[in-house]
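In structure tokens below, several structures.
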Structure P
Amino acid sequence: MKIKLKKELRGQFEEITVEKGITIEEIYKGIKETLSYTVLAARVNNEIKRLDHRLCSDCKVELLDMRTQEANLVYQNSLCLIYLKAIEDILGKVEVDIENSINKGLYTEIKGRTPVTAKDIKKIQKRMREIVEQDMPFVREKLTKEEAEKVFRETGCPEKVELLCEDQHMRKIPFYSLDGCRDFFYGLMVPSTGYIEHFELMKYRRGVLLRFPHPSNPNVIPEYVDEKMLYKTFGEQSRWGKLMGINYVSDLNRKIEEGKFKELIQLSEALHERRIVEIADMITREKKRIILIAGPSSSGKTTFAQRLCIQLRVNGLQPLYMGTDDYFVEREDTPVDEFGEKNYEDLDAVDIHLFNQNINDLLSGKTVDMPSFDFITGHKVFGRRFTSIRSNQPIVIEGIHALNEELTRELPAEQKFKIYISPLTQLNIDSHNRVVTTDHRMLRRMVRDYKYRGHSAQSTISSWPKVRAGEDKNIFPYSNEADVLFNSVHLYEICVLKKYAKPLLEAITPDEPEYSDAARMLNFLRFFKTVEDDSAIVNNSILREFIGGSVFSE
């Protein structure tokens, strides 16, 4: 039997002959020493498969390490079950919540009769190491709905029971077992614990951080940075969820079934508006004149900036709104990436000196000939925008590098007010299955790209790794520099995005490279009810930036 095998992330397919019925793991073990990183899963004819999958016909096989999103999630799922098993062995049957991504890891809470101690955490980590060294198998099975409900009721997981009851199409429920520790996970896992080499536990606030490598360096635990503002924002989002009576997806689905969707919109928008007013009041009170806004792709930066400008006007100010795109260097001077392609997301793609000079001139009361960048010719055009501002007017600047001190190095530090914006969802499928923020953002971008830019879902998915790499370099390292963080998420929004994204994802066929990501996203979306009528969403909502109907763009 012949297969086409791709060994490395950016490698080429090579045709090899293998025995029919061979597992992907057997192929991998034969070439393991020649590879840079541990393989965790594989893409077979564009479908994600476990390594113990048997090959029975000619096919294309791509080995996936942690540098891909699919394998990264496989690693996290596997690590989480090892963690749950170790907690059970050390502390017994206690409730564990795996909540959100923070500090280059996952924030979790162990809810026993007494608070977990540093000594407990040390014991749990030691037990995890033992489990990995013993190379225990992850056993996958599919239970009937009735069998799964029985397991959940016995283990005290009401949110999982409710989730199953709501989904009439879910007939078989995927479970994984690790030496008697059994749980539902909707994603895949590695064949055995020996694959999970790198992790660490540490006490953090009320919970425990479960840390592991970043995809950019799969063999190293990243340096610890305490993302205090992110932690505070997740706590705020959790309180917002409690205000709405929503802790898990099943709670959200029930609210929609009960006809409370409009109430959810009103409450969520009111919370957003209150936070924007608070930020505008801080800027006014502190008399800041340089307002810098940055965040990852599909955060809703444009709508947020416009709404902030309105609130500043309410406070008696007349803000000047501008982006950094008009300050690109001339196209022939644009830096290139490692593949020789022009890199417009690099800081060196911005004419930093001209940008700083223009802002300083505006602050000093001068009239400035501000450029407009012609994206067709690749050159700045002058003579079209002569601008000046009064002595108390703030300048609101939105751009991916806005929080990087290098961009504004020539501007007075005491005048700067930095805002980081991102949709940080605290809503999870259940206590052990997270809603991944990057997937949430990709849904937003996919819907917007199709509606406003004529891009297919395939195009959005294929470009996403490059977008993420740019964010890791240019945006996330500077989030702690912000004075405030604005969480742009609406708890209900995936139910709205589903209506737009589902047909786009379903149009991707198995012969296309993006099929595996599309299948994974559809698998995730099935847990959410679809909101067909979204007319109640107000026209200045951040969500309107993606689904259409925004007062700021139409």
Structure Q
Amino acid sequence: MISKYKYRIKDKMKSGKILEKLFIVALFTSFIFIACTKDFEEINTNPHGFTTATDGSLFNNVIHSLIPTGNEMFYIDNEILYKQTQLAALTKAAWGNFTIGTEEIWTNYYTTLPEIRELERRFESYDTIGEVRNMRAILKITLALKTFKVTDLFGDMPFSEAGYGFQNLALLRPKYDSQRDIYLALLDDLAWADENLDITAITQEPFLSFTAFDKLFNGDILKWQKLANSMRLRYALRMSEVEPELAGAIIKDIIENERPLIDGYDFITPKLESACLWPIVAGFKNEGLNWSFREHENLRMGSLFWSFVSYHDSADGSGIFDPRAMIFFETNNANKWKAYPQNPPADTPPSGGIPYETHRDQEGAFSIKGEGNIYSPFNYFIIRDEDQLPIIFITGAEIHFIKSEVYFRGIGVAQDKMLAEIEYFNGINSSVEWWLQRAASSKLPTSGIEFPEVITIPQWLNAASVQGRFGFWNAATEEDKLKFIYAQWWLDAFRQPQEMYALARRTGMTPRDGDPINHFRLPYPPSEASYNAENMNDAIARQGGDSPETKLWWMP
């Protein structure tokens, strides 16, 4: 079982000085590790190493590291990315110390990487049977999932030399790889995984013991293969503006050779597949989620989002045509729908109330949101259900929207507007139905109150009602059709602000009110200046700066 999630970062982990201490500890223990071992095997065993950890227990920690921390959600998602993507309205920017979030993302990645490198070392020493190739492929996919996330936030980063400090003292301060090199290496790894995963090689050790710790897919090789190809498709498209030939070749290979992908809808048949980490299945409680909203308090439904889910501004909700409006947000304290202006004038009444406090998870208290809560908050179930609502990596809906854009623009495949429209509608169908399923199964952790007990979504609000407003026939131009694709993709990824941050930066065509996006990356965490300054400074100079206005490699 995955150990209970801790979301509050310790003070010592916030300080760059701890990394210097870790370097000294690593140096000292490494000298012990390579010391004379004759007749002293037990004495010379490194207590900080991996000598007694099983493959499965190490992989368990790697999967656990995929859980976003409370500080990451608070300082990065809630304070920066929801504002930049305009998926919600930031009513007050009150938390300028975002480096707490960047430090936590960085620390999460680089304290997990040595475990991944140790598993890589072990797997290379095993017999090359199909079961071991499956284990290697699963590890490569998981590493890619983690690494793409970090490089798409920061750009260049230590990768090819990183995580080997316990094995090679010369690599304690690893070089920064270019983002392009990282992308191409990860895409090669994912292609290797697709080619080598074998759904029949599941009966022998060490695979059986290892997959008991696979809390993502429980050893289902086909699902891992679908994730590998879905990631290849996502990131090939992401780099298509700057590497059209390379990206096009990958996209063509996946689509024309019908490589397995996460599926949302097969014309009229719902598949509703996704790659998610489900707390109740994986054995943890997503406690940092509610904490990040309860302590932050400043996010509300924005006028931009409202304009994409409701025909008009009637406070009674009579204009709502998209059921996701009632899954992602809820009424204010007066039971009215009211959006906060996306770009508020100076005289805009302030936001307030207590819509994210845990008192609402009590019988009879759900509707108490505080008199000052005059704007629609995030739906309480979305930010409080720590058991049933998953951490989302990729959904079938996203794959449909990707394929829709690919066919619409002719990226790697022949341009086909009809296939683009079919994939677009498949995306809407799978997104709406997938989110309706999440609402139907969601419940509060303390009282056990279920979503349908307190929130009723009218049956006529469904995928068809969304299509009635955003079907391609409602688009006046071809550009409007492309914007429709991005808008529905944007809505579907409501709980994936980092993914929408990428889409907004790549296309500049996601829904937006006001000036174009001008925030493109996160600055490196301050600890790097203390621990790996020379390599960091080289990377900053190579990229043209370390500010949010500095574009990443794949941005046009």
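Read-outs: derived from the displayed coordinates by stated rules, not from any lab. Please read these numbers as outputs of a predicted model, since none were measured by experiment. Cβ atoms are built from the backbone, for glycine too; each structure is taken alone.
Tell me which of P, Q gives 23.9 when you compute Kirkwood radius over Cα pairs in Å, for residues 107-362 alone.
P
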Query raised in the report: Comparing structures P, Q by relative contact order in percent (Cα under 8 Å, 6 or more apart), which one has the largest value?
Result: Q
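Out of P, Q, which one gives 30, 22, 13 for semi-axes √(5λ) of the Cα gyration tensor in Å, for residues 147-242 alone as computed from the coordinates?
Working: P: 30, 22, 13; Q: 27, 21, 11.
Working through the options, I get structure P.
Name the one structure among P, Q that helix-only ellipticity at 222 nm (-39500 (n - 2.57) for each DSSP H run of 4 or more, over all residues; to 500) of -14500 was derived from.
Values: P: -12000; Q: -14500.
This value belongs to structure Q.
Work out which structure the value 21.6 belongs to, where mean count of other Cβ atoms within 10 Å over residues 403-410 was derived from one of P, Q.
Answer for the origin of the read-out: Q.
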Requested in this report: For distance in nm of label points 7 Å out along Cα→Cβ at positions 219 and 379, the calculated result is 3.6, so let me know which of P, Q that is.
Outcome: Q
